[in-house]
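Next up: the structures, one after another.
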Structure I
Amino acid sequence: MGLLRRDLAQLPPAPVTTPPASWLRGAIRSDYLATGGAAVYGQPTSPEKPAAVPGGVYQGFTRNHTYYWSPQTGAHPVRWGSGIGTAYRAAGFERAWGYPVMAERKLAGGAYQDFRRGDARVRALYSPRTGTHAVKLTGGIGTAWQKAGHEHGWGFPRTDEYAVTGGVAQKFSNGYVATWHRATGKVTVAKG
């Protein structure tokens with residue numbers, strides 16, 4: 001036992017492995033370095049990989065972030081463990097909301113992050129009171145929500161859109177319920 005211990009003590013230390021520098025490249029590398037690099041995101045856990053929606057890629061990092069890139073949106077991170085990151089995962093990642101068009105940003109009372117899939121744009125909003133829900137910015141309710149002053153008007157979304165007879169509806173934290181009517185393409189708003 002003593003000889004084994006002595007022999008092990010004489011072995012050189014194990015090499016420290018770091019990800020190859022070639023794992024960081026292109027637009028993901030540029031945004032990663034410009035917005036804090038390893039201090040914010042950690043080290044890459046792999047090279048870029050093809051995303052579920054054709055044409056894009058993603059790359060994971062050790063500090064609970066994944067960068068996504070597509071030709072339409074550029075390179076932007078999603079932060080896991082945040083309300084928005086958790087909801088993005090639950091919704092189905094880029095297959096549902098598309099690729100991020102910006103990093104998560106703070107706003108009074110919460111945070112938001114915008115996503116794009118084709119021509120459709122989604123804004124995920126988080127507040128401690130409402131959790132995280134998505135507003136379809138290019139949909140009828142989302143368009144009316146923006147005209148009403150975003151979260152300053154109707155408030156944060158309390159639900160995602162849900163089916164109602166003849167259309168879809170969505171509830172907001174300032175007491176508004178918006179309903180989009182399929183037959184007319186119009187949105188009606190009720191407070192209550």
Structure II
Amino acid sequence: MINSHFVIVAAALSLLGAAGYIRDTLRGVTAPHRVTWGLWGVEGVLAFVVEVQQHVGLVSLMTLMFGLVPLLVFAASFANGAAAWAITPFDLVCGGISLLGIAFWLLVHEPTVALVAFVVADQVAGLPTLRKSWVEPSSESWVVFLSGVANTALTLLAVHHVTTAAVLFPAVILVNDLVLVLVLVLRVGPRWRRGRSLRGASVA
């Protein structure tokens with residue numbers, strides 16, 4: 001385990017990654033998905049408020065970053081009309097499921113069940129961006145997700161009392177952000193489609 005103050009370093013990394021993503025959004029280079037970033041922002045802020053009420057401590061700074069950064073990205077997407085990905089019925093369904101998960105999390109009185117509902121809501125909110133990253137990786141910027149990996153890794157290392165409440169949320173975000181980094185950097189979607197086209201041509 002590392003000193004809990006490393007969470008401050010993690011928060012700084014998140015802001016650094018967000019600055020580059022917001023810059024690319026304002027330039028029209030990156031097209032954030034508003035369903036994902038808007039819901040991530042709401043979820044992060046709500047989770048931070050709950051953690052403050054539960055006296056989680058400095059580790060809750062990570063959660064605040066996972067609310068603040070998405071809200072900044074969401075706001076930046078409105079500054080450039082061309083810097084937002086078109087919303088599809090699939091995205092609306094994901095958004096609706098995520099909102100139901102948030103409502104369940106707020107209303108249920110069983111802590112573990114509520115936490116699982118929150119994590120599911122967070123992951124479903126991310127599906128539109130994962131799909132977009134697969135379809136059109138050039139519309140995304142992987143740096144912000146890499147900073148998320150660093151943020152959550154440092155946060156997990158700074159947890160001195162391992163509990164489900166303390167590690168589940170950052171651990172799931174770490175995996176989610178790592179998958180997004182790999183999908184974007186390796187351009188998995190285009191490679192897979194190109195491979196299918198070549199196999200189809202060889203059969204023909």
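Coordinate-derived values only; no laboratory data. Just so you know, these numbers come straight off a predicted model, no measurement behind them.
So here's what we get for this one:
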{"quantity": "Answer label among I, II for the case where log10 I(q)/I(0) by the Debye sum over Cα atoms at q = 0.12, 0.19 Å⁻¹, calculated from the coordinates, equals -0.61, -1.36", "calculated": "II"}
{"quantity": "For -5500 (helix-only ellipticity at 222 nm (-39500 (n - 2.57) for each DSSP H run of 4 or more, over all residues; to 500), calculated) the corresponding structure among I, II", "calculated": "I"}
{"quantity": "Which of I, II yields 9 [relative contact order in percent (Cα under 8 Å, 6 or more apart), calculated]", "calculated": "I"}
